[in-house]
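Take a look at the structures below.
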Structure P
C-alpha cells in the first residue's frame, strides 16, 4: 500500500481519488507519525465488508472455501443466466 502525505493529498486530491476509484489502489494518507487514514474505493470496501460478513459463519466459510477450490480445479459448469432474466 502506497503512503502519501496529507500535504500531497491537499495538492492533488482529484488525482489521488481517480487512482483509488479507477485503478482500485489503496492509499494510506499519513497525517503525522502516529496518525493515518486509508483511502479505498467504496465498491471495494463494500465487497470487503460483505466477504468478512460471509466468513463469520464457519459453515458458510467452508462452503466458500470448497467452491473456490472446485473452481481452481476446473470443477464448475458455466450457465447462461440471461435466460432467467425478465
Structure Q
C-alpha cells in the first residue's frame, strides 16, 4: 500500500475535513475518511505559537493501493490547501 504523510499548518482541521469530503471521501470515524480508491487519517488539531499568533497544525496520512490514484488525490488536495500571500 502506498502512503503519503503531510503536515498542514495554518488551516483548521474542520476545513481539511471539508476538503476531504469534497474530494469524494466519507467519514468512517472522526479521524478516518474513506473513498473507493483511497483513505485518509486526520490527526487532532494542535496549535503552535508563531509571530504572536496561534497557528493550527494537523497531521494527515493518505493511503491507496494504487500509486497513480494517490498522486492524483494529493494534487487535488494540494489545490484546495494552496494559499498565496499578497
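Throughout, read-outs are computed from the coordinates displayed, never taken from laboratory work. Just so we're clear, the structure is a prediction, and the values are computed from it rather than from any experiment. Cβ atoms are built from the backbone, for glycine too; each structure is taken alone.
Points to keep in mind about this one:
- If helix-only ellipticity at 222 nm (-39500 (n - 2.57) for each DSSP H run of 4 or more, over all residues; to 500) is computed and equals -9000, the structure in P, Q: Q
- Computed 4.2 for distance in nm of label points 7 Å out along Cα→Cβ at positions 2 and 66 - originating structure among P, Q: P
- Label whose coordinates, when relative contact order in percent (Cα under 8 Å, 6 or more apart) is calculated, return 36 (choices P, Q): Q
- Highest-scoring entry among P, Q, by FRET efficiency 1/(1 + (r/R0)^6) of positions 10 and 58 (r between Cβ atoms, R0 = 41 Å, to 0.05), is Q.
- Winner on Cα Rg over 2.2 N^0.38 Å once structures P, Q are ranked, highest first: P
- Winner on distance in nm of label points 7 Å out along Cα→Cβ at positions 50 and 74 once structures P, Q are ranked, highest first: P
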